[in-house]
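Structures for review follow.
Read-outs throughout are calculated quantities, based only on the coordinates presented, and are distinct from any laboratory measurement. Just so we're clear, the structure is a prediction, and the values are computed from it rather than from any experiment. Cβ atoms are built from the backbone, for glycine too; each structure is taken alone.
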Structure I
Amino acid sequence: MTSNAPEGPLAGIKILDLSIALTGPYAVALLADQGAEVIKVERPGMGDIARWIGVSVNGMSAFYLACNRGKRCVAVDLSTTEGQAVVLQLAATADVVVQNFRPGVIDRLGIGYDAVQAVNPDVVYCSISGYGPDGPYRDRSAYDTSIQAYAGFAANQADPEGGPPEFLHQNGADKVSALYASQAITAALFARAQGRGGQHLELAMADACVSFLWAESAGNEVLLDSDGTQRSSFNAGFKPMPFLDGWGIVVPTTDADFAGMCKALDVEGYDDPAVSTVTARYANRAKTNELMDLCYATAASLTQAEATERFERERVAFAMVLSTEEITDDAHAEAVGMFV
């Protein structure tokens with residue numbers, strides 16, 4: 001996909017976009033809107049998963065186009081030494097590099113910050129992840145709804161008179177994080193223009209979303225003696241998962257996540273061709289819903305701690321629904337210094 005970026009304040013800035021899905025691509029699209037020149041690297045064959053979300057025609061979905069407007073795309077296999085060399089060559093002349101792999105993955109591919117900074121000392125390198133590079137949740141998969149659960153969106157959307165937490169129908173956590181990332185990148189570019197060099201930006205979606213909600217949430221936790229209940233809505237197709245002592249969410253977006261959820265909850269049939277792939281699950285919603293109902297039934301017999309152990313074992317994207325008060329006491333929030 002090619003497009004002529006409009007003249008704007010970022011005209012002349014070159015960005016190498018290694019990110020996928022929504023948060024990273026949307027952040028970079030905002031910078032392209034401001035005139036930056038963007039080269040997006042995608043996996044050969046399938047490309048960015050966003051190409052296949054929603055209605056897709058010839059590998060192009062409206063969702064993908066909205067997040068990748070104004071970019072030029074190139075297919076590169078990052079798992080090969082040849083592909084990694086291509087990325088380093090592109091990064092050597094880039095002003096900005098953006099990636100949203102899990103912490104550690106990009107370094108193992110040989111194209112992390114240290115490798116890029118060695119060939120481009122003044123680069124602004126932005127790493128986006130669910131929970132950041134430190135803390136006990138650093139290796140967890142993260143998607144929009146799991147961050148909504150963790151950061152307080154879901155608890156805030158619950159009926160204050162009682163009822164389950166609810167999730168935004170929009171990808172609010174992804175887009176809030178994208179806004180934070182784009183602002184951080186432009187600030188880093190300004191700092192570089194002032195002679196302070198490049199830098200490595202570490203943006204955790206959890207941090208960004210807690211910060212975003214905190215203006216309304218702080219009143220209950222800082223100034224008032226209350227139960228922390230806020231009203232600050234559920235991604236279509238997802239619903240809160242009940243446990244014996246609370247609520248959570250599992251986000252079975254990929255085939256591995258769906259299989260992992262079923263295995264974690266002792267539900268068989270996930271390898272049936274009727275439900276084993278994303279496209280099959282969309283085409284066979286009745287069969288998919290049968291397995292989902294079985295998963296939810298098993299979850300209802302587990303505590304949050306028991307479920308957490310199972311989900312972490314299977315590396316499933318999940319989060320427990322936390323209130324604002326619970327976030328302030330959370331082990332990960334404490335470990336990464338989310339509140340100072």
Structure II
Amino acid sequence: MKSIEHFLYFLQFHPAIAGLKAPRIILGFDTPYGQRVDQILDENARQSSSYRFQCYRLTTKNANAMNEAIAHDSDLFILFYDAFTRETVSPEGPECIHRIRNTIRKHWQKSVLIKDYGGHFDEAFGTDPQRIIGLNKALIDIATQSKTLRYTNDWGSDATARLRGTDQSWTNVDGCGNPDIVPGEIATHSETIDGLFYFTGVFLSTIPFAIKHGEVRKPLILHIENSRILDFHTHDSELQADFAKYLAKNDSNQVVEELGIGTNEGIKNLYSTNAGFEERHCGLHLGLGGGKPGSHHMDLIFTSGQLYFDDQCVFDGQYHVGGV
């Protein structure tokens with residue numbers, strides 16, 4: 001399967017194992033992901049790869065043994081499980097994860113969490129790696145020659161972020177070195193984002209907004225000046241109340257701390273699963289919060305819209321970038 005091939009390709013660049021000749025990798029999985037793990041093992045054998053996989057079923061493996069394996073017998077550990085999409089959701093996560101959470105946190109630099117992907121793994125890793133690598137590079141090349149990034153959509157959004165050309169730093173998440181290995185995003189920070197955003201799409205956060213509110217189909221209207229939310233409105237009274245509480249919790253929650261553009265063309269839809277792969281959905285996302293202690297980072301992943309670097313439209317549902 002192409003998605004498995006691409007997954008194994010990106011795996012080699014993870015910072016914890018990059019350059020290792022025969023890395024020891026734990027594949028820990030909950031029951032629904034057993035078949036996916038088998039596919040990874042089969043493809044790894046077909047390629048005669050140097051990865052040395054150890055597989056553990058999270059629900060039956062002794063917690064002490066699992067903690068020991070992660071801490072001392074692995075260079076990288078990958079955990080496949082559901083948290084927010086389970087029938088019964090716990091703030092501590094599923095029991096099989098709760099039992100090893102302290103070890104996961106201690107060794108986070110060698111972790112990959114494939115959480116709440118369900119049947120969407122093939123979308124997350126379905127696009128040819130060279131397509132994403134080339135698209136990201138081309139967009140950053142255009143961005144560093146531009147003074148503005150403008151966003152519009154059919155609801156009435158019209159907002160602009162001022163850029164600093166070659167002085168503007170962009171994070172390139174192309175799968176070749178990002179710790180979660182899921183490819184398809186470029187991101188930056190601008191203190192001068194101004195305009196109206198009519199947000200439809202999904203939330204992504206440590207707070208389960210996505211699970212509670214699903215895909216926002218009637219706009220959440222945000223008035224932003226100097227990258228700060230001045231006011232907002234939605235006809236959904238429950239969302240209005242929850243979003244107001246979020247903004248009031250921490251001053252940083254009111255600030256657009258991240259300006260992102262998803263570039264993974266394999267992710268065709270948004271699913272409200274609160275899974276990290278949704279952040280790679282093509283188009284705009286705004287990252288609120290996370291700039292101060294106690295602030296929860298929350299991404300607003302937009303369903304659709306148009307993106308312009310200066311006067312050049314680079315995205316209107318599909319990318320228009322020459323040479324890719």
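Tell me which structure, out of I, II, gives -7000 once helix-only ellipticity at 222 nm (-39500 (n - 2.57) for each DSSP H run of 4 or more, over all residues; to 500) is calculated. Working shown, then result.
Values: I: -11500; II: -7000.
Computing helix-only ellipticity at 222 nm (-39500 (n - 2.57) for each DSSP H run of 4 or more, over all residues; to 500) on every structure in I, II gives -7000 only for II.
Thinking of I, II, which structure, once mean count of other Cβ atoms within 10 Å over residues 173-180 is computed, gives back 19.8?
Going through each structure in turn, the value belongs to II.
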Note to self: Quick check: 4.8 is what I get for distance in nm of label points 7 Å out along Cα→Cβ at positions 141 and 245, calculated from one of I, II. Which structure matches?
What the structure shows: II
Notebook entry, point to check: Any idea which of I, II comes out highest on distance in nm of label points 7 Å out along Cα→Cβ at positions 29 and 293?
Noted result: II
Check: Quick one: Cα extents along the principal axes in Å, for residues 189-308 alone came out at 58, 43, 25 when computed from one of I, II, so which one is it?
Finding: I
